[in-house]
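Quick note: the coordinates plus some simple rules give every number you see, no bench work behind them. Computed from a prediction, not measured in an experiment: that's the story for all the values here. Cβ atoms are built from the backbone, for glycine too; each structure is taken alone.
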Structure I
Amino acid sequence: MSNLQEISARNIKIALSWCLAWGNQRQPQFDLTILEKMREALFQNKQLPKQVQTLVQQVETLQELVFPDNIEQLSRDYSELWQQTTKIGLVYGGATKIKQYVFENINLTDIRGASAFLDRINIIDIPAFFKAETSSNFPQCQKAAKFCQSVRQELTPYFPELWGALIPELIIYSTGGNVLAFCPAAFVDKLANAIERRYTEETLTANSCAVGETFKLLEFRFGLLPDNMQDAFWLDKYRQANSETDLEKRELVSAYFGALDNDEKFKSRKSFNELTTKLAILFNQRRSGNDVPNRPTRRYPPMFETHPYLRRDEGERRSAIIKADELPSEPYFSEPLARQHLVGQIAKHDEEQHWYQKANLNWQPGKIPSWVDKFEQYLKDNSLIERYGLDHQELESARTLRELGDVYQGFVAYIYADGNNMGSYIQKITTPEQYQQFSQDIFKATEESVYQALAEHLHPHKLHDLTDLDNKNRNGKWIHPFEILTIGGDDVMLIVPANKALQIAKTIGEDFERRLAKTGRYPISKDSQQTFVHRYEGKTFQPVKSSLSMSIGVLITAKDTPIHYAENLTNQLLKSAKKRAKELKNNGYYGGTIYFLTLKSVTMISSNIEQFRQEALIKTLGAKLKLYAAPYTFYELEGLIEVVKALKNTDFPKSQLYQIRSLLEKGKHISILNYRYFRSKLQESKSELIQKSFEDPWCKAKTNEGNIAPWMYELKDHIYETIWREIVDIYDFIEVSSPNSTPEQQLTAKEINR
């Protein structure tokens, strides 16, 4: 057992022991000093108070239980656990409709503020309920100790008895926008209400939901059990169901537990996972407006007037209460938007906050975590300062999309990444310890892979030629050329310069897989990684060693593209990438996928991307032709980038790139002939480079030793597809450092917008 696993097991032992020792009532059954001594003894492996020794022993026994074949064996061998009547609370909650809240407004500062707002509540405020500032497991809370205390003080009039019952070890996880935590049975509803109240009081408009339930001690190891546990459907009955003559009953058992001839399916289902599944169902029911026992349908609903003749805020949604004269565009703010904007300014260290002081509002933002601060700390901890170029004393965050667009010809890229195979893995988690470990592993791998990718591919940028009212005084400033909108759990949303987007996305995905593989907790079978799923046969293929991966959507577009439109398209790209990952998983590939799109004008696509490509880019001209090849695996993306670099290094005429692309619609034979004609006009050395980088690894024929460049043949679907359209799309956004490259290959803004 690793050190982290030992710490997780110890924390869960403390949490369960604390809840048992507290009892079923609001007042602890033992003096609170005894509970604190028990907690300290478990931390330091010392002698336990006599009053709680039996309870702690029961928890230790629970953590070591072996799955019994029948319920009689369980009741006989573990009678103390069987007869334990003290229940333990489990609460699950967090923000809902997150995108609706974050992208409510078009201003980057407001979007950043909304995201940072939710991050603060999830990472600092909710753990503060449990006095997390006293635990080294919550460094963000330790840095904001006074703020954590103020959180409890603000809520004390509404929940006066709650704080004494909560300790840091009760938190199973509090990342990714959600919290899962134990609590004494009497405080389940109180804690759920406190979570919902905090989100509403702070954000005013963000939606949240929290639910809770109490469970027997044995249920934390063996899933849901009836009040009369002798009636429990157990392994022996599960095995009998395989010979059941009633087909309907067999199908019902199979649908719930899985294959009837697989005991492991039953064991993984009858575990702690069954409790979290119940909470997830309750969560969805409450979010949908259904009644929950003991609690109103909406505990703290946000309410705002809708008078039609009042001045609206910048988002044109709510009544404005202040005009921020000191800001460049003199915007009007409602109170929710004012809070978002202020938090966004604090997150990027913008000191122009006098407008909020003049508003005379009582609310204060507290400690706001900054992704840039975390990124800089990562550079220092991993000796990457020199590589990134972190040597500017006045290095600041980018304030607008125009500043990010200043990095490369007015173009930016949206990156949206999400984990693959997470749901199927979670279904295999059987204990709270594994849940806690999984949450920590995923959040750490996600966050650090983003920082690593940014450090590898970006450098600070000096702003120039900005002419907008709110930007012109920023010329000459050095900025971090990226915007982290959110990193939560296995979700990532970034905005980066267009010329580094694909490399950053690829590094995030690959580094995420490597970091999880290093833990050794997410292996895949040796024969599950199949190389034939890749259409590229270039460099040596390195098999993925983690069963968990990422799919990524990347949208490259102009800086002035409406952010709602860009977010919608990026989300579509991500969904298509995840769909491709699921298809490849059937062939044994567990790695990540990426789907990208370049827009050189906003009106290029006005509907669903997948529908557009199906209708406009799939032709039947003798053979079925697919004029694109996305989505790609990360290995294939590397090969695609190599092709672009080879074409640039050979001075392949750009006009011919476009001409070959236009000829793809004329049919397979015409496009092949024209491609060969253009390639034959190149020098022999450059022609060989293209053959080595493009034709040999991508376009080999399936029935002979030749190739069918620029086409590939897909045996499964009997379709010809090509990467040439994507080559042209990303050509302007892939940079080469070869001495053969010419200044003409760096496209000007005028050429891009042509």
Structure II
Amino acid sequence: MNKLFIMCVTMLLASSQLMANDKITLKDVTGQTFTAQSVTKIEPVNGTDLYVGMSDDGKQIIEYSFKTGKQTRTLFDVSHTQGEQIKQLEGFVLSPDGRKLLIQTNTKKIYRRSFTADYYIYTLQSRKLERLSAGGPQQVPTWSPDGNQIAFVRDNNIFLVKLLYDNAESQVTKDGKQREIINGIPDWVYEEEFSTSRSLCFTADSRMLCWLKYDERKVKEYSLQMFMGSHPTLKANEVYPGTYTYKYPKAGEDNAIVSAWSFDIQSRKTNKLQIPVESDGYMPGIRPTAEPDRIIIFTMNRHQNVLNLYAVNPRTTLSQLLIKENSEKYIKEEVLGGIIIGQNNILLPSDRDGYMHLYIYSMNGSLTRKVGNENDDITRVYGYDEPTGDVYYQAAAVSPHDRQVFVSHKNGKVERLTNENGWNTAVFSGDYKYFLNTWSNYNTPYVCTIRNNDGKILSTLVDNKTLKEKLQAYGFNGREPFSFTTAEGIKLDGWMVKPENFDARKKYPVILFQYGGPGSQQVIDAWNAGSMGNGGAFDYYLAQQGFIVVCVDGRGTGGRGASFEKCTYLKLGVLEARDQVETALWLGQQSYVDKDRIGIWGWSFGGFNTLMSMSEGRAVFKAGVAIAPPTDWRYYDTVYTERYMRTPKENGTGYDANPIQRADKLHGALLICHGLADDNVHPQNTMEYTEALVQADKDFKENLYTNRNHGIYGGNTRTHLLRQISAWFMEHLK
């Protein structure tokens, strides 16, 4: 009897502890409650085992040793400078010789990657801090290889500062003009879709400056109406709203005309470089080489299925084709970011054999080596140590949802350098002898370790032990992976979060979160899996309200080779939506799911996929929320849209498969939300779609967010938005 009593008390205590988990609030989700520590924004010092990073308070720049993980010296301190004074440090750029720093402050964001800032030149030995320029904020300051000059962009023109001549400043270009000509930095669509913010470089001898020029005079404009609003408050719009007008090329419309130029610093002579490019083609990259008379310029055709790498002599202006890459459908944007221009070699990622592998060419364009296992996608390139021939990279080798770090030796031998399944990233030292490994999985926040280039752990910098204990207190009970096969015979993978005290004998409502865009992945064994970051705190919040939260990556997503990823070509949204409907049907067959209470939501492409899924024809979703959705690809930009769809003139049928055309088929209670200052997916998408719903006599709710861009944040905005999502599902699924 006593044993039975003790056992009952133990069970009651365990039960009360389970029930006593702290409740997650939306302020927890949008705040710092579940933010994991990590080591980010570090800069390896070339040729050494050192790296440089900023202190958390934005007051210091500190040098560390990769080997020990410990601080070696303080390079900059805002309170210990001679000359100029600043209050806050927001970024830095180390000079090639390591003797100077460019200090960034007063940063003002423009688009996703671009910003202006006030930069200062800081000399480590003297601690002297001096303004880079007194003429106004700058963009993309760039050191010359000898460290004696800095080029930057202001108001669409390029300027040059010579440090050996008392920081004398001169203007290189004078034709830059708002919404007409841009020098040295990309236009909106290049920045957004080619993931770049800089379009200039010096030659290896520091004697010439080369850049791309964007003539966007023929590009049509889009205007966003701006109100006074709050956080920030735009007082100029207090009575009459203002507008923000910029160049935005929509699918099938004119792009900027791009050309390449060089400037001889001594003679001050400017020349246009002779680059073969189609009249409506792209120049998505300009890179220096180790040779003074050679730079590399990338070109693509408008369909983006041909990539050319040209060697260009900036003095003679002549170019020579080195590498021509072809794809039957399209070349992934990530290829451009993975290209490495070395001293004697060029490394090019390519999925030409069905999976993303790496191909090494000599500087004359001859293929010398292939890197990568047969059926594994290489997902990131970390570096190429030319003296040894070692190539360091990340690959989806264990599964499409896992990432490991590898080295491929010159003799073809491949070694795995990380040992824990899950998600591994790396930052290698400048001498490739060490790397910072950040690891996580579905249920473990970041663990940051220093390893040598054999993969041996030397020290642990971050383990997030305190956060792990907090997660247990808040009832983060883990994501459960699963797989199923659709009616079309397609195997799909997903994860689910179940409510605390889950009882398989009960039937639960389900919220399906997805994104689904080309090459994307949400089903990844990583801490940042989930709908809103912070370890999926919003998913756990919804689970605490009694929902099962599910995510499935459908066709078109990444990690499973080119065939699976590119099968949505010319018909975006059709197969993706079909797979989400199949997911709902499969879930409805599970004993613990109420098939009549399944919802779906997503943001951006995920919003588009939500609308397509709710109007697919099979009425499986009772409710849905679409955030900032594209609703007709004719309204979206040229580069992204045409990469997957070609132009509306070429592929009208593909473009017609969209939520607006399907408005009369919408099934389920719909909430649609959009920021009125969304420069990416224009509010036009929601306005035209909701008009189609009105004319189709379909009910819906619409939330518009004043002056908010595609991220819909600022002040209390994000918390308000998440409350609308959760309240919508509480109303319609509970």
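For distance in nm of label points 7 Å out along Cα→Cβ at positions 132 and 700, which of the structures I, II scores highest?
When distance in nm of label points 7 Å out along Cα→Cβ at positions 132 and 700 is computed for each of I, II, structure I gives the biggest number.
Here Cα extents along the principal axes in Å, for residues 148-187 alone has been calculated and equals 28, 23, 14, so which of I, II was it run on?
Answer for the origin of the read-out: I.
Using mean projected area of the Cα convex hull in nm² as the calculated read-out, with 37.8 as its value, let me know the right label among I, II.
I
For distance in nm of label points 7 Å out along Cα→Cβ at positions 412 and 652, which of I, II scores largest?
II
The value -13000 for helix-only ellipticity at 222 nm (-39500 (n - 2.57) for each DSSP H run of 4 or more, over all residues; to 500) was derived from one model only; which of I, II is it?
Only one of I, II returns -13000 for helix-only ellipticity at 222 nm (-39500 (n - 2.57) for each DSSP H run of 4 or more, over all residues; to 500), namely I.
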